[in-house]
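Coordinate-derived values only; no laboratory data. The model shown is predicted, which means the values in this text are computed figures rather than measured ones. Cβ atoms are built from the backbone, for glycine too; each structure is taken alone.
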Structure P
Amino acid sequence: MPDAIPLPDWNDGYPDPKRLRHEVSHMADAIVETLLDNIPSDEIRAIYLKGSAKKRWDTPIDYVPEASDLDVHVWFHDDELESSLFSDLDQAFKVQRDIGVRFRRKCPLPIHTPRPQIMILNTLLRRPGYMHSPPDSARVLFGEDYPVADYSGADEIERYKCHDMLALADIVDRYPYRVFDRPDKYLTELLRDLSYRVSPIGPIILQLAGIDPMTAWSMNRTRVTRALEEIGEGDLAEPYVGYFLARWRWFLSANDDLDAVRDTVRSALAVLDRAKSVANAHLSQMET
């Protein structure tokens, strides 16, 4: 078996993860306070914190400042609220501004500004193949307990996950056209579109390989990396790790190291290209 991919330690010149975690908590609090100031509390069923911001950070790849999303899911009692809540631009700007003001009051001199991604759970629940996360991957910020995940119907779920990967990887073939005409000043625009595409690939691959979904989606990226190596996907694990380490280089350079941006893109496309191959092979196997 090949040697394990080396992973850095938090002591290898990285910021204090406790302080980063503290700043994440302050941003989550700022979001909840702002939402409850703008929406009657009896209309909100629950607010949850999810994803890498919630999971354990064993090594620096488990959380990358300003690259890892701070995922917040808002669940309304009334589905109609999701379409009307932020349809007003001025209200949306008010919420955006208030979240920033509250965060700065809590953290006047942060190491980083966590990047929120607020999703409406009512919308997600209508997506075919949507699965709730394992309970230890979500924290209740307000309201009801997080729903119990149902992973029955494995074949159908796997089919949806394959199509999810193909959708995430649909940028691979045409990506050079998004790169060649960008002066350095605009190269960083490529980063935002990659973050949400790369992170879920590891757990999806593990799930398709037969690892229990509850286990796969509970893992942080350190554990995902080791599990990928164990199932023989070392060629995927290497660029998967490389993506997050390149994003760290970009952050630690104070957004100055453009080679880190280029390495981020290269690693991301390698991950997505492998994901596309796995998804197509798995779908073909399901058809036979």
Structure Q
Amino acid sequence: MKEKKQIHTGLCITDDRIVATTAHIENKTMIITDAMEMKRSSTIDEDIAEFINTYNLEEGEYSIVACIPTEMTMASFDPHDFDVKEFIKWNIEDTFNFGEHEFELDACRREYPRHNYYLFLAAVDRHELELLRQGIRDTCAPVDTIDCWPLPVTYGLMHRTGTVTGIVEPAGMHLWAWWKDTCVKECIVKINGADISSALIEMEEMLQRFGVEEIQGIHFYNIDDLNEEQRIDISALQEVYGNTEYIPMMFLGRGRTRCTLGELDWDMAIGMATRGLRWIGQGW
């Protein structure tokens, strides 16, 4: 009997719209067979419920990432008699900008080099996260994962470790340096070549502390509205550090006509589908 393909749908929710991609793996290639989108018109719980009910997907499961306020940090620790809950209780009071009881926390531990231990923390706006969960509960959708923004943008890359993501935001260029699916350095700088270049040098130095000799590629998002000088600076930096390289992908059906590889929300949706399918490329 022919084995049934594992199918997964990744969703990305931004302030403007919800997009989703449905995919499976075939011959070591991500086959993206469908792409869906819907403009936002209400709260996140109502919009996600409407989206899931509109696109009644009959196969597979969902994974979701939403543009919910998220802050990340890391700290070294001594593993002897170490308790994550106690560490968090006594060490995060001044770490995040959220008020007390305004966020939910996720944590993971990594070791590098041997006997050097780090705790990576992500704080997410509790109210928005609970609204998202409520919308999911209202539809009884088979959601496998809710991930932290903007990590899923790296899941569709060949080299997740060592890549740098840059997103243009109202406050400036928001940069993240990634190592083993954790953020080792994050900053927001002015959108000009000198400031971004200086930040990238610092990020490369941080990555070197974790055994990554050089940045493995960069990708900047939301740059269409930048002025000509800013875009020239961005292009020059991409020449220096190289562009991110995607895993092998093939687009069929609505996946080919709707999905735009290289756009932030579509890359996020592809990333969530990639995670749901347990794809492991060369990013480790």
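Annotations
- Value 4.1, calculated as distance in nm of label points 7 Å out along Cα→Cβ at positions 98 and 258, assigned to which of P, Q: P
- Distance in nm of label points 7 Å out along Cα→Cβ at positions 178 and 234 derived as 1.8 - corresponding label from P, Q: Q
- Which entry (P, Q) yields the derived value -9000 for helix-only ellipticity at 222 nm (-39500 (n - 2.57) for each DSSP H run of 4 or more, over all residues; to 500): Q
- Answer label among P, Q for the case where relative contact order in percent (Cα under 8 Å, 6 or more apart), calculated from the coordinates, equals 21: P
- Structure responsible for 3.7, with distance in nm of label points 7 Å out along Cα→Cβ at positions 34 and 266 calculated and labels P, Q on offer: P
- Which of P, Q yields -0.42, -1.10 [log10 I(q)/I(0) by the Debye sum over Cα atoms at q = 0.14, 0.25 Å⁻¹, for residues 66-121 alone, calculated]: Q
- Value 31, 27, 10, calculated as semi-axes √(5λ) of the Cα gyration tensor in Å, for residues 106-185 alone, assigned to which of P, Q: P
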